[in-house]
Structure I
Amino acid sequence: MASQFYDFTASGLGGEEIKMESYKDKVVLVVNTASECGLTPQFGGLQKLYEEYKDKGLVILGFPCNQFGKQEPGDEKDIAQGCVVNYGVDFPMFAKVEVNGNNAHPLFKYLKRELGGILGSKIKWNFTKFLIDRNGKPVKRFAPVTKPESLEKEVKKLLSSKV
């Protein structure tokens, strides 16, 4: 069983296996997303945060999920097109995953174990966010309704700390 963030891999939207290790020394924000959710406009805020801080070491990883109200019904091509066309997303997006239950992606099992939320080890809804420091340590979990703009202070703090 993987014991730290960098031990995990996930499939990108194009089907390629991506190692979380490739994000070493970066501040990482992992978000489970959906393109037909009331919170979908957060893609715009996430993209803005990414543009502002990517050159300073921030990476945002989007994981589409269809477990909440079937709000991500499309395939990988639909997801990619919707994110880019509607919100100009150019941060890494991954293949659709489950975040709760027996088939939850191992990365989300790990993040929930490290940072339990109000529902314990469950994720409440789309756009739950997990902030990971430059050493790969999950440090903070944010509720779905937490707007990306309000994460800026935490992100800046982590970006200013050394590995």
Structure II
Amino acid sequence: MENAAVLREWFERVDSEKTGSITAPQLKRAFSVGNLEFSLSVVEQMIRMYDYDRNGTMSFEEFVALNKFLLKVQQAFADLERGRGYLVPEEVYEAFLKIGFTLDSPAFYTVCESFDQKKNGKFRLDDFISLCIFVQSARNLFSSFDTAKQGRISLDFNQFVYCTANCRI
């Protein structure tokens, strides 16, 4: 879906009300047509990641940014799934590195456990995308507080509450 004309056509089909923006329910339905099942909260998180004007919907430009991220995630998945249709945690870790995510072992295995819906150690594409959306959202939020780019932040309680409310899935 890299071609701008193809993306525009897809966007306009999903924007069924012709408002120039896509809502979370519209995007969720579009993913379902493509056999990707995400909860509404995951789709809302996708929109929040790239909702630059903070209006709760996705403009075409914001959609292009989300698409670029999703293509990167899908490619990392495809490079490692070996025709099985899923990744195991060690492959998820390798895919994370390809995407540019680095987590220490405790953080990595905790987040994997949280996103392993069936508790079988197998991450299908939609599970992997949900996991990557969470990590990217957490990274974005962390970066907004890490203004000195030191990899460490200090939060007061109100900031902590803000962070937890903005990284929910």
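All of the numbers you see were taken from the coordinates with simple rules; none came from a lab. Nothing here was measured: the structure is a model prediction, and the numbers come from that model. Cβ atoms are built from the backbone, for glycine too; each structure is taken alone.
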When distance in nm of label points 7 Å out along Cα→Cβ at positions 55 and 79 is calculated, the result is 3.0; to which of the structures I, II does this value belong?
I
When mean projected area of the Cα convex hull in nm² is calculated for structures I, II, the one with the largest value is II
For relative contact order in percent (Cα under 8 Å, 6 or more apart), which of I, II scores largest?
I
helix-only ellipticity at 222 nm (-39500 (n - 2.57) for each DSSP H run of 4 or more, over all residues; to 500) was computed and gave -20000; which structure, I, II, did it come from?
II
Thinking of I, II, which structure, once distance in nm of label points 7 Å out along Cα→Cβ at positions 39 and 143 is computed, gives back 2.6?
II
